[in-house]
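What follows draws every value from the coordinates through simple rules; no lab data is involved. Predicted, not measured: the structure shown is a model, and the values here were computed from it. Cβ atoms are built from the backbone, for glycine too; each structure is taken alone.
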Structure P
Amino acid sequence: MSFDLLKTVEYGGCSAKLPPDQLTDALAGLTHTKHERLLVDINTHDDAGVWKLTDDIALIQTTDFFPPICSDPYEFGQIAAANSLSDVYAMGGKPINALNIVMFPQNRIGLDVLKEILRGGIDKVNESGAVIVGGHTIDDYPPKYGLAVTGIVHPDDLTTNAAARAGDFLILTKAIGTGAIVAGHRIEEGTENGYRQALESMKQLNSAGAEVMKKHKVRSATDITGFSLLGHAMKMAKASNVSFRIFAKDVPLLDDAYRLVEMGCIPGASFRNQRFAEEHCNFENGMDYNLKMLLFDPQTSGGLLFAVSEENVESALRDLHEHDNLQAAIIGRVEKKKSHMLYICK
């Protein structure tokens, strides 16, 4: 496939999200429907909505779509699908079906490109054990693709972003830096190995993370996407009414990400994330600027961030490594609420 999808966009993947501060303003004052079966709603800005169907089954419902994050259409379909499925895994659930969401310019790009995007999405959904049951398309430029996903979870196994407890350890299941690496790829400054590593990371499902969370009785998690590690961690700390202490040196980085940020390959979304979250952060004096900006780097199809008890943290990390989450790492602790939501140490 010779068509380069990255040439159609300025901001791709989760970097194309509305700035988080503007989204917060837009949602302010809207009426939120209450219902006894609605276990998770918009109030905590969690990853998905959860509806209690029976005493043993809760439905997880989510949707996600974005413009191209990579050059190859098939890989774009894989990444967009993996990103959409991730919200179900972040809630501790299992995807069961999905609907395609497609925006594609029929007269500007060949339909063979669309077929490859859809093929990538189908393959990744099949890998998850779910099935595509339909979808919706409109004519639009630049192209965009994603899924509306339904998953299931036992209500007792549900994980939310609002249940982290002081004393828990924080585990991140994937390395960060996809935003910087894609920015470097656009201007032909990145390495091929670094770009391929980022693509493989974005294509990797978070299914193993969900299984590990269930095994080790994790109750609080989120996935790391466009609002960055610090942006999503801040939302999780706020929803849980605690503070997080994050050790920057322990945060795993994708190969080439630090070098590219040092060169100035910093996505615009990084600065938007910084504007949104920095007032809630306390950075240790002398923090490395490049590392700080990577903590604000917009991730696409990033890993899970979850809070696990001290007694289970080492075995949980070992299980992640055994299930091909080789860069999973302990990156911090949960503490009682202080004046800032996040404390970032060098």
Structure Q
Amino acid sequence: MTGQPLFPIDEVPVPASELPGEKAWPTQPVPRLPAPFARQTLDESDLNPKAKNYDELLAEFRRLRRGAFMPFDHRQGTLIFPGFDGAAEWGGAAVDPAGVLYVNSNEMAWIGRLSEAPSEAQLAEASPGRRVYLNTCVACHGPDLQGNPASGFPELKALSSRRTRSEVTEVILRGKGMMPGFGHLPLSQREALLGYLLGDEKVEAPDSVVTGERGGGPASTGSTSATRKVPYKFGGYVKFLDQEGYPAIRPPWGTLTAIDLNTGEHRWQVTLGNFQALASEGTPPTGTENYGGPVITAGNVLFIAATKDGRFRAFDRRDGRLLWETVLPAAGFATPTTYAIGGRQYVVIACGGGKLGVEKGDRYVAFALPRTVEATGSF
């Protein structure tokens, strides 16, 4: 009603930026309660001791800048945690009338790097399509089209053998998966980029592709905001993984937490998701990356899909006890919904998959109790 914090918030000192020309704010607000529902920092004890290339991971960990609110630097990489996609995600949380909030979380360390932007000489030597690529695509797909498949960014070499020109054009215009659309690029830039990606670029194309031309009209030779020199480039989204593709940090890699907003205390926390290959080796549940939130019912049941393992689960929202789970036709990276028709209650989840390297799907799956059971009451 007043906008005042329910729990004290402290302004704490944070690291200064060492990047020339950049000044970071000296403090950040940190609430005393509720406690974080995901780890905020990592030390060497947080590395996964079962990783087969543990020594290599430890050496990399020691080379990286790390810590909460650590600014990027152009001289070494920075460990981002709980990650570019963590802890809470776009799926959101659920909250009950008593003021308990239920939220799922990712814990995936990423490595962020800055590098010096291509010089004017390097850009001048590049073809027009290559210039557009360096200014637009290199952060995710790498300087040599190699991509980063482990982090969800495909390699683009020999693209013409896998995709038609119209398919590539559609992705550039509208985006796909984690990639946004680049429909704002002028027509000449899009055509130059297409030629570069598909290997049929006309290198005699005019230099206007990097001069800030608008909408395919006459080229502009003046300086615009689109051509001002930016000294550094982002090096892309790179997950900190072991040699088998698992997170380099020890589990849990995904959690589900109930937080009492009246007291600021956690009521319970459970691991969310698992890797079948690790489970078959006797490893306890690890959790997985998850996208999509929970839904709760008046019958004290919490439903959530979200996990990379493609399962749909029901928990007792009072204590976090797993009540039921099933395998979906594709991972449900979505928040479920529940409704009733003719007195019978249903819960539905969209099974789209397509993220985190799992197969795509195109189904909505609805669940309901058997009619003989449902007669005793809804969930």
Structure R
Amino acid sequence: MSALDYPIIDSDGHAVESNALFDIYLDKEFRHVAPRMVPDPGGANRMFFEGRYWPPFPEGEGSSQFHEEVPEHRIEALDALGIQAQVLFPSRATIFPIAPHARLAEALCRCYNDWLGDFCGHNPQRLFGIGIVSLRNVDGAVREAQRCITQLGMKGIVIRPNPVCGRNLDNLDYDDFYAAMSDLDVPLCVHETTGVDATAGGERYDIRRHDRYAFNHMISHPFEQMIASMSLLAGGVLDRFPKLRVGFFEAGIGWLPYWLGRLDEHYEHKVLGKQWSLLTMKPSDYFRRQCAITFDPDEATAPFAIQFVGSERVLFASDFPHFDASADAVRELFEGGALDDAAKRRILCDNPRGFYKLTV
């Protein structure tokens, strides 16, 4: 890979949280019920919360991604990876929005956002945070999103794709939140994790189809994103909020052509289409107008999917430092040979600059 005349921007990396979240940043009222980072019986450092270890790896696995981190070490790692700037999503904190009580969920999200703001503040030219909110209380989600953007300098807001309090993402109760996101002019990022009750393949479904974590991991990410994208594209949300930017993260891209095609077929069907009256154009048109998606450089179907949806809607994601991330993600993208130089530049630099409105 020769020298480039543009910076490489990682649109989906992950912060590595520590117990400082709870010892320093969490409201004192909730510290006695706070999660804790502890070694599991196999020696891996994980979060223990509500009587369970998170993430739900087999004992002793996945420990490499959960070391205590300082900003200087992150910058050194980015230099080694050939990445100029990284947009940071939560790791363990992805479960905070669905904590069992609304006030606890809000407090956990708030303490994570404060911690991440300080973490990124050590190098604001290269580290960019994405705030997290809980949709259990919509008014609280609006307030926290506004605080993240206007006070903490975050570049977007992340939510989970799963139902909350029985509500899917097209529920009209969320319209105030979507309106606030449109007014803030930052992207709404839909990002999944594994092993929670609301997730496809989760550990406490009434009928447990699979017990293996590997199967859970296979199922949760793409299936939940498919349902979330259906809710937003076909449920009328993007029609009601044409300025809302939405990203679908950490599920790969191979599922997207099939799913957009299936959504469009139902929209155009002479019988089924009658239930899609909220839309004024095909679901795929909303995606190409307002959405973006990340992909894994080693995905075999990525070249076809990128061609189908257009490289203008695609972002590069390293997933660093999670256990399933590739240390050679940038090289793999360049050496794959399926993308021309213009597409690579869009995916690595121009698209994330525009999507997040970054100055790098």
Which one of P, Q, R has mean count of other Cβ atoms within 10 Å over residues 43-50, as calculated from the coordinates, equal to 12.6? Q
Which of P, Q, R yields 24.1 [mean count of other Cβ atoms within 10 Å over residues 107-114, calculated]: R
Quick check: 5.0 is what I get for distance in nm of label points 7 Å out along Cα→Cβ at positions 3 and 235, calculated from one of P, Q, R. Which structure matches? R
With distance in nm of label points 7 Å out along Cα→Cβ at positions 51 and 83 computed for every candidate in P, Q, R, 2.6 is reproduced by structure P
